1. Hey, distance in nm of label points 7 Å out along Cα→Cβ at positions 67 and 259 derived from one of I, II reads 4.8; which structure?
2. Identify which of structures I, II gives the largest calculated value of relative contact order in percent (Cα under 8 Å, 6 or more apart).
3. Quick one: Cα extents along the principal axes in Å, for residues 131-306 alone came out at 55, 51, 30 when computed from one of I, II, so which one is it?
4. Where is mean count of other Cβ atoms within 10 Å over residues 27-34 largest, in which of I, II?
5. Which of I, II yields -12500 for helix-only ellipticity at 222 nm (-39500 (n - 2.57) for each DSSP H run of 4 or more, over all residues; to 500), as computed?
6. Supply the structure label, taken from I, II, corresponding to Rg and Dmax of the Cα atoms in Å with the calculated value 21.4, 73.
7. So if we calculate FRET efficiency 1/(1 + (r/R0)^6) of positions 51 and 75 (r between Cβ atoms, R0 = 30 Å, to 0.05) for every structure here (I, II), which label has the highest result?
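Just so it is clear, none of the values below were taken in a lab; they were calculated from the coordinates. It should be emphasised that the depicted structure is a prediction, and the values quoted were computed from it without experimental measurement. Cβ atoms are built from the backbone, for glycine too; each structure is taken alone.
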Structure I
Amino acid sequence: MNQKTRSLLKIILPLLLGVLLVWYSLYQISLTELLLYFKKADYFWVVLGMFFGLLSHLSRAYRWRFQLEPMGYHIKFGNSIMAVFATYLINYTIPRAGEVARASILTNYEAVPFEKGIGTIVAERIADVIVMLGIIMITLFLEFEFIYAFLIDKFDPLKIILGFITLLLLVLIFLRYIKRSNSKVALKIKTFVNGLIEGALSIFKMKKKWAFIFHTLFIWLMYVLMFYVTTFSLEQTSNIPFAAVLIAFIAGSFSIAATNGGIGSYPEAIVLAFLLFNLPEDPSRALGWIMWTSQTLLIIIFGGLSLIYLPIFNRKKSL
């Protein structure tokens with residue numbers, strides 16, 4: 001398979017999956033019933049969730065400046081904000097194209113070399129991955145009894161133990177192979193892991209490392225709060241356990257990478273997570289659509305305005 005075909009598949013497959021999941025979701029709950037949930041929703045909590053989402057995006061834009069300052073680039077906060085919102089909006093069309101556009105915006109309006117802009121974006125993604133892994137570990141720790149009881153209820157304990165031992169052995173064999181192998185796949189994995197470690201360590205070499213760490217934690221706290229407060233918008237989901245919130249939040253976060261901006265995949269991820277807690281499907285699916293729609297609306301409004309206002313803002317500054 002040549003590079004052109006591979007690139008084309010990376011664009012088409014997420015779009016097709018998104019369309020398929022939207023069809024499946026609307027097959028499970030009629031559009032009329034879904035709109036009824038939207039009509040009955042308490043929009044105070046929806047708007048509050050959008051506000052927390054907005055704070056996370058502003059914090060991300062502010063955090064970006066800490067990475068560029070050590071390289072001698074003091075970018076305008078306005079450009080940073082608009083570049084971040086433009087990134088999110090463009091990612092709804094072509095996956096990962098937003099990151100390229102974000103670095104290009106800095107090159108065009110702040111004279112930051114493209115490769116340096118991309119480097120900072122990769123480094124911040126590494127920081128986000130580390131925090132996400134931390135959230136997963138905290139969830140496993142806080143909800144160990146629930147997860148353990150769920151696994152025992154659904155699976156034979158002996159099979160769980162054998163499965164865990166098998167998985168551990170496979171991981172050890174895989175790590176040993178990666179360490180010794182010089183294949184393309186092994187080299188890519190080693191490069192990724194080394195980049196992850198290097199990126200994590202580089203945070204502590206920043207002049208404003210504690211401010212960077214604070215904003216990284218703040219961004220993810222806002223994400224969790226955005227999800228949590230929006231659950232109050234529907235009566236049927238207003239009293240769900242916090243364990244369900246954490247697990248659904250993790251599932252929803254991963255689903256965003258599956259399709260463009262999580263279209264179709266996000267509501268279904270919420271349903272799957274809530275089913276673990278025996279929550280009804282229809283309200284769970286409706287909540288997923290309310291969350292996805294409200295946050296997408298936020299991105300469309302601010303992302304669209306950013307793309308329009310970027311040249312105007314920088315023209316004024318250059319006069």
Structure II
Amino acid sequence: MNILITGGAGFIGSTLVDKLLEQNLGKIVVVDSFTDFYGSSIKKENINVNYNNPDYKIYTADIENKENLRSVFAENSIDCVIHLAARAGVRPSIDNPELYFKTNVLGTLNVLELMKEFNIKRLIFASSSSVYGNSKADLFSEDLNLREPISPYAASKLSCEQLCYTYSKLYDIKTVCFRFFTVYGPRQRPDLAISKFVDLITQGKSIPVYGDGTTMRDYTFIDDIVSGVISAINYNGTDYEIINLAGGRAVMLNELIQVVETCLGKKAIIERLPMQSGDVDKTIADISKARRLLGYSPKVSFKEGVGRFIEWKFNLEALKNKMVS
């Protein structure tokens with residue numbers, strides 16, 4: 001099987017690529033624009049290990065540019081598209097909503113149009129738990145009626161889900177839209193809370209805590225996300241599904257800080273700040289559908305995952321320091 005992964009040099013994408021190549025699941029074609037959102041050098045480090053693999057090919061291309069993207073489709077006989085590329089981040093989307101809709105919605109439309117043109121019949125799309133907004137439900141299940149996304153980022157992802165549905169129905173594209181819940185682990189973006197907190201606590205600086213610390217997130221370790229995505233590559237049960245992928249337990253912000261403190265052996269200096277626009281109060285996933293349809297079962301506990309991230313981060317920094325010296 002030939003698999004195209006958009007955004008394949010990023011956090012989730014590069015980890016997925018490594019696992020697919022490790023399991024010899026086919027030829028992997030990667031598209032990434034290497035934007036400077038959090039430093040293109042980080043993405044280049046993510047993919048260094050695969051450059052000489054004969055089953056790996058990478059293109060620098062932007063999903064906003066349909067003509068450049070068309071050449072990727074034309075040069076490769078693609079069987080499945082895993083569409084991860086997007087502009088991420090709730091808060092930046094509030095400052096620049098037009099850019100987010102251009103990349104996320106127009107970019108997704110370009111991918112879908114090229115799938116139609118090249119008769120590709122299998123799609124996995126990365127959506128987000130942000131689409132649930134400030135739902136009052138005890139558990140966020142896929143059948144909730146979603147009408148109140150509270151950030152342009154969330155609205156763009158909800159729009160993409162609807163586009164995927166339309167193309168699935170019109171052109172017989174078997175589609176799984178995954179709603180990812182707060183993914184963390186090795187290679188995660190440096191602007192995300194766990195990475196930022198580890199850096200600041202280690203440096204003896206204060207950490208910004210928005211609200212009273214009772215907001216909750218269903219954190220999902222990267223290995224569990226990757227296993228869920230891989231399980232969907234050959235899914236044939238239905239033509240279109242929306243499926244939550246999550247860790248299976250909501251973690252309060254105060255607990256997150258305590259776990260990081262324990263793993264580092266150092267107390268945090270906390271700077272309390274008001275809640276920010278676009279932030280949701282909680283994300284709590286119902287993952288029964290993923291269990292039923294895909295046999296999904298998250299394996300990594302939150303504390304273990306934070307510990308594994310910190311170990312990776314310190315090992316990476318030690319390696320960089322050694323190379324410099």
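1. On the way: I: 2.8; II: 4.8.
Considering all the candidates, the number was obtained from II.
2. On the way: I: 33; II: 17.
By relative contact order in percent (Cα under 8 Å, 6 or more apart), the leading structure of I, II is I.
3. Values: I: 55, 51, 30; II: 55, 31, 27.
Derived from the structure labelled I.
4. Details: I: 12.6; II: 23.5.
If we compare mean count of other Cβ atoms within 10 Å over residues 27-34 over I, II, the biggest value is for II.
5. Details: I: -28500; II: -12500.
Clearly, the read-out refers to II.
6. Details: I: 21.4, 73; II: 19.2, 58.
That value comes from structure I.
7. Values: I: 0.75; II: 0.95.
The maximum falls on structure II.
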